[in-house]
Structure formats: structure tokens, C-alpha cells
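Some structures are shown below for you to check.
What follows is calculated from the coordinates using simple rules that are stated; it is not laboratory data. Everything numeric here is computed off the predicted structure, so don't read it as measured data. Cβ atoms are built from the backbone, for glycine too; each structure is taken alone.
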Structure I
Amino acid sequence: MIFFDIDGTLMDNEAAERAAAVEFHRFHRGVFPESPEEFVDSWRATAEKYVRRYLSGELSFQGQRQERLKELFAHIRHLSDTEADSLFEAYLDCYEKSWSLFSDVESCLERITGFGLGIISNGDSYQQRQKLTALGLIDRFSVITISGEVGVSKPNPQIFLDACRAAGANPADCWHIGDDLETDVHGCISAGIRGIWLNRRGMGSCEGVPMIRSLLELKAVIGSYNQSEHPIAQTAGSG
């Protein structure tokens, strides 16, 4: 069984987030005097801060959205929950229209036929499933495990074990591929699953962890591992 992360692995979440933040800044440029790129950085930092609090259970999914907008507008005035919701909906409309797959996804999935495929993702159940549907991937995966559904998030090993249980698979026979070394790779390894780090930028390394820069490398890495685990016996007289 091969499990995939969604954001940053299958979907180019960073590009979608950037496009939506730039459009939000353009519409509210009277409120935010910084450059579009500076605003994107602020948006991402604020998003990361409150998404962490959502994943830890401190905030609801809607609550983290509200808090993000309240912090961004705090230098102007205090926003009510309703005002924050309305502002976030405008951002969300552009964000959803900007969803796209990385260029290597379709070819990768076509190459790894014969494997069961699954998803292990942090986030809100509705939104993560909405992404898979919009991107035409929802029917490619037999098991979809999302933190918002199971009550724990990566890197907690429990979410990985829940996914394996849903797949009827032994963790030792499974792989998980993701772009976050700590959340995806170290998390799955702690559950006894083999991890592959998708390091698209090629920055950094981690000893003992298989690393790929493109999903097109995935089949070869898994094939190489399987050969080392189950080498083909030489026939008599060969060599």
C-alpha cells in the first residue's frame, strides 16, 4: 500500500495560496501598504501559526480562519467573527480556483499500477476531499484518512496506524510519501511505515531516509527497495 500526503505533494498548495493572497492584497491594498510579496509572507506566517493551533485541537477549522484574519487586520480595527468569515470567503474563492496538481502526479500514479493507493492528510475533512474531487483524484485512492475525521494529526503515529487498519495492511508493508520531513516521514516511520521524503527543492538531506525530488522517481525507489529485500536468485550457471 502506498499512501500520499496532499498539500505540497500532490497539489501545489503553495502556488494556490500565493495566488489567492496576492489577489486579496490587491483588493485590500489600502489596508496593507506592503508589497504583494511581503504580504504573501505575512499571510503564510499567520496561516502556519493558526493552522498549527487547529491541528493541535486548540481551535476549530473555522476558528483558525477567523483568527488569521483578525490578526492581519488588528492594526486597523478588531474584526467580528462574521466580518472575518466574510473576508476569508473572498480569499477562499480565489484559493480554490487556483488548485492544481504538480506536473508529475498523473504520470506517477500511472506508473505504480499494482499497488493499493491511499491518502493520509492533515486538515479539514470536507476541504481535503473537495481538493481530491476538484483535481480528479478522489477515485484513485481506496483509503482516505484525514486528521479532521480521525481526531489526530500527523506526525502522531496513530493517524498512520488508522490508515493501515482501514486498508487492511501491515504497516511494515506500506509506504508514505510526503513533502514534510518531520510531519510525513518521521511521523510514518514512528508508526512502522516506510517513508519517502519528497524534497522538490532539493534543499537539505536526512541520513537513512530515501529522498526524491520528483514523484517520477518513486517507482524506481520502491522497486530498488523491494529488490534489496527480495533479491532475485541467480540461476545455475549464471554469472
Structure II
Amino acid sequence: MELDQQVGKGNTAQIYLHEGKIYKLFHRGLPHDEASREAEKQRWARDCGLPVPKVLGLEPIDGQQAIVMEYVPGPTLGERIRREPGKVADYLSQAAEMQIRIHGAEAASWPAMTERLAHKIAASGLTLRQQDDLLRRLQDQPEGTRLCHGDFHVHNLIQADTGLYVIDWVDSTRGDVRADVCRSYLLYYELSKEIADLYLQLYCEKSRFSKDEILSWLPILAGARLSENVSPQAAETWHKLISR
């Protein structure tokens, strides 16, 4: 099979549209179960009643893993914001409402967010003293049992004719929803502090949580973020935050 219409790419995969279906083709060298684990999470999220593209199957293509899923036409909210920057508050408001909807789902059988964060902190490159401090803070935080997306931002929300669809469930876990919102805040902050602050304000207005509750997770998530492929500027920001 030849996939030639690329419609997106990420850190672990390239996205293609082929014969009316989406193929998420994973890079070589990833764990052998990368595609199956993500597909399982995507099915779980859909089974929770959330608007998620339907997984149609798994398919090896030239030695690479691929998830085949339904094609949901439409721009991402991120693309809408680029085209209509004056409506950023409206689009972020829609995103906040969707994240709250996700957080309404119980996720008792999903992997634990706290375990994932602990592994990331251990791989962050921070000093052992800094790691120990963050791990102690992590132990003091509630575990939580709600569904958390783990990579929730406007570029993972497709605006279809029938409403928003949520994509990219590979990082989803069960956990404290405040940590999931804080992760979104952190991702927005790397692009624009103003957008990050606006999103946090909108989420808090629509939920029962305060900004301080959510931002109590920020040092922990900043430490975990350092294990990922971040820009030098972002890494400097998070190192300064952790060192306070």
C-alpha cells in the first residue's frame, strides 16, 4: 500500500488520508505494541461516550505499525485560531468545555497518571535532589480516578460539522483532573503565557476548581515535561520554576 496524502505529523507518527480513512503510521524503532496500546485507549475513550474517531483496525505497512480510523473532516481549533485570532476566547471556551466533559468519565481501569509522571521525572535530567523533591510532592497529591487526556490542546480538537472530536489519546491516563488541566496550561504557556492564562481562567470559571489548586501541580508537570522533546527556551523556563 502506498500512502501519499499526508495530512499531519507528530513526534511518533505521520498521519495520512487514504481511500476515505485515516492511517496513523508510527515511526520505526518504537515499542512493538505502540499502535495497539494507543488504539485500545482510543476505543476506551469512545466507549465512554466521548466524540472520538472510531478505530477501524491495526495494519502493518512496510514493517511499520499503523492505526486505521475513520476520517473526521474539519479544521482543528488551533487552525481556527490562526485564521480568526479575534475569536481565541470563543475557541478556548469550547476547548475548556470539552476537557470538562472528558473529566466527567471514570477511568478506573486506565494506567495511573502518577506512575507515568514518576517515570518521566526519573528521566528528566534533573539532579537527584530535585527529582526527590518532585516525587515527594507527587506523593502528596491525590491519585484521582477520572479520565485525563494528557495532551489536551486546540490542535488535538477537530471541529467537524457535528461538533468537536478529540484525537491523540496515547498519553491518556486515570488521575487528578487538576493535573490534566495544568498539563494543558503548561503546553499553552510554551506558546503564549497570555493564552495559557486565558485558558486557565475559562476552565476555572466553568468548573469547581481554583487556579491555585490547578497550579499546585505545575512544578511536578514541569519536571516531567523535561523528559520530553522541548525547546531550549521552554526547558529554561521549567528549570527556573523547579529551582524556586
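Comparing mean count of other Cβ atoms within 10 Å over residues 145-152 across structures I, II, the highest figure is found for II. Of the structures labelled I, II, which one yields 0.45 when FRET efficiency 1/(1 + (r/R0)^6) of positions 1 and 153 (r between Cβ atoms, R0 = 30 Å, to 0.05) is computed from its coordinates? Going through each structure in turn, the value belongs to II. When mean projected area of the Cα convex hull in nm², for residues 81-208 alone is worked out for each of I, II, structure I gives the greatest result.
Look at Kirkwood radius over Cα pairs in Å for each of I, II: the largest one is in I. Each of I, II could give mean count of other Cβ atoms within 10 Å over residues 89-96, but the derived value 15.2 comes from I. Name the one structure among I, II that mean count of other Cβ atoms within 10 Å over residues 41-48 of 18.2 was derived from. Attributed to the structure labelled II. Starting from the value 2.4: which structure in I, II was distance in nm of label points 7 Å out along Cα→Cβ at positions 9 and 225 calculated from? Only one of I, II returns 2.4 for distance in nm of label points 7 Å out along Cα→Cβ at positions 9 and 225, namely II.
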